[in-house]
1. If we compute Kirkwood radius over Cα pairs in Å, for residues 127-326 alone for structures I, II, which one ends up with the highest value?
2. I, II: which one has mean projected area of the Cα convex hull in nm², for residues 239-302 alone, as calculated, at 7.3?
3. Given a computed value of 3.8 for distance in nm of label points 7 Å out along Cα→Cβ at positions 87 and 263, which structure among I, II does it belong to?
4. As an exercise: helix-only ellipticity at 222 nm (-39500 (n - 2.57) for each DSSP H run of 4 or more, over all residues; to 500), calculated from one structure in I, II, equals -9000. Which structure is it?
5. For Kirkwood radius over Cα pairs in Å, which of I, II scores largest?
6. From I, II, which structure was mean count of other Cβ atoms within 10 Å over residues 271-278 = 15.2 calculated on?
7. So mean count of other Cβ atoms within 10 Å over residues 135-142, computed for just one structure, reads 15.5; which one of I, II is that?
8. Here FRET efficiency 1/(1 + (r/R0)^6) of positions 207 and 231 (r between Cβ atoms, R0 = 30 Å, to 0.05) has been calculated and equals 0.05, so which of I, II was it run on?
Structure I
């Protein structure tokens, strides 16, 4: 049986369908005319070229790269390589639902550790250590944290990786949003994969560069873990399409263009949202320093007020949308992104205020 992912099913039905979209958590897709025409071979050579491009970007050996169809696919491939039925997995909370759904699908037992609101949702090694047992095989985190946007420095991830290694466990880092904290100039030097052989990373070009529709993803892993990931691909796909690989190589060649496009106005929009949140006495804001989304929790609303229903009604009536926090385990919270054009953001926030302030 497939473990259905309620958030992704909801997102397909709702996200990207509002005039004032505060839900889309990636840079808006680029138009084809924004890049030069596709060049290079569209044959078997493209697959090797894609591996080389991903490895060069992350500054890791080619042998550690396993290309995938986006980050979601990378998560499934990596967890399939790392887990067996009955294994215990520690997953951060609030959590991006697939981080829980995938190990459950694989027969693992998921145990949550908290990213505490009172600690500004920072990743605290002691919270991980408190939940780890002799049965723990894997610890799973996101960086930037999804849904709060909070950044975790490599030093903190290194402490957790070292503790995991001492207990025979692996640390899996979903770093699809990590480049927002250190915009790469041709290379991404902040990957957690550098922290040790027991660290596995997944990422893609989908969120930071507006390349979501192209599904250029990867796993970074060492030794037998990488080999097992390749075996998974061989069993389920044979190999990725050469057209997909050629497109990926092309995008890596033009990351400078995509980076400049993505960076434009991002900090200004984040500051605009932060100012709006400061004026809302009824919201506790995660105040991310990087990226294009954050998380707010209502502090004065009655527990009986169904925030998801309120948000969906606001999409119908006011044409504005945020992501209900119930999908992350926080019923009175919501994730707000600022990927829409700057000229629409102020009006979008005004409409969101009307949705939140409407009598129940």
Structure II
């Protein structure tokens, strides 16, 4: 019994001693000091500003097409004849491209010319005695009336009596009826207005056509142009006859063009203006896609910076290891860069955008 009691007392003393020892140790333990939070400084990439001259140019792109081009549209109904009326055919100014059958109309015109010639013959015979001063002029007019040539122009009539005389003979009515028939006949014959090539021909020899039908195009490939969209700011740099460099994936190097027209009316969908570039280079072809730039000139005391570093016409400069927003003027924006003004030599600016950057943000950088 006493042995058990001693074991209990011994265990109790061990527990008590352990408790006292722990308390003593705890009393000597130093308080954990909470370090004051140090301010975090982000490592950034920077660039030192060196002002200089930067080239101002306006990027352009588009598809070349003939500057001189017309739609060939029929002005009569009937059967079209033209063995050489095919896409790719080269024609010269004045060539007959084809015709719409006009046999009946031609017979009608020749009949009217015959009546007119008979009428003028009688009038000239009377003029010899009544208006001798006009006889030779009207005799020559009668002599020029031919079934194979267009009607001659009317002689100038200054004498009022002569005019009344001709009117009384119903001459003007006969002449203008024949002239009207001749004009209708001319609409049946398609003549090349300029030298060039046929394209987009939609009919064949012997096809029936109707009035107002587009049957092809005539274009002159010696002068080409393309239209390019340009921003308002870029368009304001441009002037007529400015030089443009033209490039394409289809050839090596560049070709030369010039600004031919500037359209300063805004496109309602894109809110851009447009510029037309003209070129006569023989290595360029209708339908070719091209790109390039219009050389405007150079502007001094400017700096070329990445465009994604600009926000609301402000950029961050580093002053005393802090980001500070600085107002700038954007002169021109390119696809990746921008030309700006408003910085000073030796200003230090960001070289890459920082997510969440703010005015006064502490930063560090490698010098």
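Read the figures in this text as sums done on the coordinates, not as results from a lab. Note that the coordinates shown come from a computational prediction; the quantities given were computed from them, not determined experimentally. Cβ atoms are built from the backbone, for glycine too; each structure is taken alone.
1. II
2. Values: I: 7.3; II: 6.2.
Traced to structure I.
3. Of the options listed, only I reproduces it.
4. Attributed to the structure labelled II.
5. Going through I, II one by one, Kirkwood radius over Cα pairs in Å peaks for structure II.
6. The read-out comes from structure I.
7. Only structure II yields this read-out.
8. Numbers: I: 0.60; II: 0.05.
Derived from the structure labelled II.
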